[in-house]
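For reference, the structures are reproduced in the following blocks.
Coordinate-derived values only; no laboratory data. Only a predicted model underlies this, so the values are computations on that prediction, with no experimental measurement involved. Cβ atoms are built from the backbone, for glycine too; each structure is taken alone.
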Structure I
């Protein structure tokens, strides 16, 4: 019998876990899944529907200007509704738009508070 991959919980680097939690909860509709009880600014998870993202503190000295940040692709039902929801939360860059892509998806993307990329999409 082979292993079965059931879920993935990406870990995003953040400079301030508490600020990241506020951003994901207040702006993106996530809820706190867990926090490290020994260090509330060290490691935490946020969850929305079937998506769980972990947030891990990294010292500002580790951040290099211009360094590529992680980019997550999150499959969504009702992409139009999510786009409208986030459009009211002031999280988009001025050029963020919902568009059909040549590879057969409809999607929009933006960066979180610490420069991690979030792409939300559905198949056409």
Structure II
């Protein structure tokens, strides 16, 4: 077990996690259906996102919620996403950044679910 300290650690985390997502019974169809053949681009974006969040190296620019706003997902999808993410962290890493990654992922999932439900209830779209 090691700590998350570098971009190579971020890449290991992201690649391992999304390998699980791409093959998960609940999540695979959603992710593969949206991302299609653009997995390399998606993974690169996720490297930059987590590099910015965990390493403080500002390489991600964008709005992470907007692409998720109208996906056909609900609480069970977020619960499974968190389960896979935590499992990946626990398999590979330990320490402060590993704990922070789990905390941030949980908060992000909660916020995304809240916002998705908000827009579904109002049949509206977020400002991009």
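Some observations on this one:
- Structures I, II were shown, and distance in nm of label points 7 Å out along Cα→Cβ at positions 44 and 116 at 2.6 was computed from II.
- Origin of the derived value 2, 10, 18, 22, 19, 14, 9, 4, 1, 0 (P(r) over Cα pairs in 5 Å bins from 0, in percent; candidates I, II): I
- Given 0.9 for distance in nm of label points 7 Å out along Cα→Cβ at positions 4 and 92, calculated: source structure among I, II: II
- Test item: distance in nm of label points 7 Å out along Cα→Cβ at positions 60 and 108 calculated as 0.4, pick one of I, II: II
- Here mean count of other Cβ atoms within 10 Å over residues 20-27 was derived from just one of the structures I, II, and that gives 14.8; the source is II.
- Taking relative contact order in percent (Cα under 8 Å, 6 or more apart) as the criterion, the top-ranked structure out of I, II is II, with the highest value.
- Structure from which -3000 was derived, helix-only ellipticity at 222 nm (-39500 (n - 2.57) for each DSSP H run of 4 or more, over all residues; to 500), options I, II: I
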